[in-house]
1. In terms of FRET efficiency 1/(1 + (r/R0)^6) of positions 86 and 302 (r between Cβ atoms, R0 = 41 Å, to 0.05), which of structures 1, 2 is highest?
2. Given a computed value of -9000 for helix-only ellipticity at 222 nm (-39500 (n - 2.57) for each DSSP H run of 4 or more, over all residues; to 500), which structure among 1, 2 does it belong to?
3. In terms of mean count of other Cβ atoms within 10 Å over residues 78-85, which of structures 1, 2 is highest?
4. Any idea which of 1, 2 comes out highest on distance in nm of label points 7 Å out along Cα→Cβ at positions 142 and 174?
5. Taking 0.75 as the value of FRET efficiency 1/(1 + (r/R0)^6) of positions 198 and 294 (r between Cβ atoms, R0 = 41 Å, to 0.05) derived from one of the structures shown (1, 2), identify that structure.
6. Here Kirkwood radius over Cα pairs in Å was calculated and came to 23.1; which of the structures 1, 2 was it taken from?
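What follows is calculated from the coordinates using simple rules that are stated; it is not laboratory data. None of these values were measured; they are calculated from a predicted model. Cβ atoms are built from the backbone, for glycine too; each structure is taken alone.
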Structure 1
Amino acid sequence: MHLRRHGHPDRPGRRRLGAWLLAASLMVTAGCGDDHREEQDLAGDLGPVAVSSLEALGQRLYFDPDLSQPAGQSCASCHLPTAGFADPDAELPTSRGVLPDRFGNRNTPTAAYALFSPEFHFDAQEGLFVGGQFLDGRAATLEEQAKAPFLNPVEMNNADRAAVVDKVRQADYAALFEEVFGAGALDDAESAYEEIAEAIAAFERSEVFRPFTSKYDYFLAGRVALSDQELRGLELFEAEDKGNCAACHPNRPGEDGRPPLFTDFTYDNLGVPPNPDNPFLHLPAEFNPDGDAFVDLGLGGALDDPAEDGKFKVGSLRNIAITAPYMHNGVFATLEEVVDFYNTRDVKGDWPDPEVAANVNHDELGDLRLSDREVEDIVAFLRTLTDGFALPDTGE
């Protein structure tokens, strides 16, 4: 069950996540001053969480809204901690750029747990592409991913790398940058830009992006029980003759004991319909030369390989209940709608045709024969994957 950026916003879930982030703020940040209120406003309850100078620098860069052109958008604007590190604006199918009349063509994926995605590669044994960053894998690593939004005209809109580095030179954390990378590190724009990405990636590898504090994590640890409905949903999630969600979203700890990541990092075409409400379709030809006829080829477009057309990266289901909307184009607004699509895509006549008809997965979804109650049970289980769960009677 390859859910993208996911279901209806769950406000209680976001409050629970915020409580966990507040606890995380007790960790010590090296080198951060007190004169960055705008950044802390974006961080919300996150506060200082980094434990090394490199992570501290990455945190400052991640939350700095002055690094766009014009100022006003940071990494956190579309990957907000209290929104599961996804876009907090659940009303838009794709993310708005710093310029209010520009939008990306895709739904912003969560940055949480992204550090576990392996570098993009072809697995010859499985015959599949695996890993990377972005929904089409075009960035092999977190560092490569961090470089792109600054220069994208429909995102942070900087003219070039030098413009970003110049903003960092003027920032109140410029001294921290030179503390981390050496005196004069900001003098050369090309090397400094690489170091900006290195610092952001270091922050994204810190604990706050991989908390493993959901109800399901505590259930696996034997510290909390699931409800009867959640247990039924878990059983359906795993059942090969029912939901079969675990086939692509493994839900058991790995051999190394690490909690499950709920993704196998592969790529798939789910037969998702186009989204006529995607605002990217109405951008000027400078940004979208295809207009309403735009078709997102996903991995196939990134590789220029028709055999991969329509395939997008299998997203983690962690925090899925608070990171609406769903799919690469934000076409679905609720978890119930997504599971219904998986259940009835090939048997219910009112689903629109796929955006990309080639390479659609007809083997693992489309006719799951789930009852309405079973759909509700699976959704109930998915809601146990939100981080920041408060254990009863422990104050955690």
Structure 2
Amino acid sequence: MPAKNFINFHVLISHSPSCLNRDDMNMQKTAVFGGVNRVRVSSQSLKRAMRTSDYHLSHLGVSSVRTRNLARLRASFTEALKDRFDADRVAQALEWISGKEGIVDGMTGDAVAPWCVEEVAYFCGLLGEEGQDIKKLEKQIEKEAKPFRSAIGTAKDIALSGRMATSGLMSSLPVDGAMAVAHAITTHAVEPQDVDWFTAVDDLTVDAGETGAGHLDTQQFSSGVFYRYASLNLKQLQVNLGLVADMKSEETADSRAKALDIARHVFHMLATVVPSAKQQSFAAHNLADFAIASFGDQPISLANAFEEPVKRDRNGGFLKPSVATLADYWSRIHVAYGLDENARAFSVQPGIELNGPAAASLSQLESWIAKDGQV
């Protein structure tokens, strides 16, 4: 049987009262789905939380630097590469990649873009001696992009999320994201949301015998069970890492194994990493209670399991009915469309069946992913 190219990740995580993602009006982000209001955590917020997490640093390495301030980037990368290249070479490489000449204090790019230290080092090496023909080098790179992919693949977040640009060499060598992440939404309606009216006491005012607060404000917050969904294109990930030349190339056992090792870590972060917003006030450091990972031929979201908002369990709570709804919907969709997916679940709650008993620990399901869906 041909190896499946996509992994679909479905995660249910119940957050205690919190405000994990806000809009420009300092209000919780929301979405209307199934005709009711849901609390939302944007995909951008989730991806940032993942790439800046300690887990990412420990298991996937240093992430990219995202900025539009090319002058500060030059200073940062010059310091990082000082043992390999001089400052002028680093500046020349950045100018070549970005299409911006004369990077000086205050210069900015067209938009915030992710930059990788090893990518800049790769271009510094290509430049070689002064007087290199840039156009010739660009044609060389476009003809054989694998070394470039390998350099940029050292920043796994770029390989996963991709990079687009409108100027410079970056625009002719885009990185198509291997991972798609949905906005997380609650499985049930959240209406109305709570508002915390809080005060900050001025200690010196109190000591002086005066009354009243030094600061008054309000903050929206809520609790709920969130459905997180992401899909991972394993072949695209291998291309982005420089393990295979392009999407038409055959993957190897080694290249697939390296992609699967990253996939296991992506799953771990989806199940454990939480945005940091307002956590000093709410401490909603919650972990996933249920998750499904499936190898398939296409990305498939199970969000429609919750198009009809989940109702509270008769004993209270949305978690148990959300787990039952998601598992049931996966089974029904699988039968209705004849999906040839190899799936396994992880559950904190015992007694859950989905293609057999659910894994009792997160590490068991991570190992299953790394072994290409083999127990």
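1. 1
2. Traced to structure 1.
3. Largest one: structure 1.
4. Values: 1: 2.8; 2: 1.5.
The structure with the largest value is 1.
5. Comparing all candidates, it corresponds to 1.
6. Among 1, 2, the structure yielding 23.1 for Kirkwood radius over Cα pairs in Å is 2.
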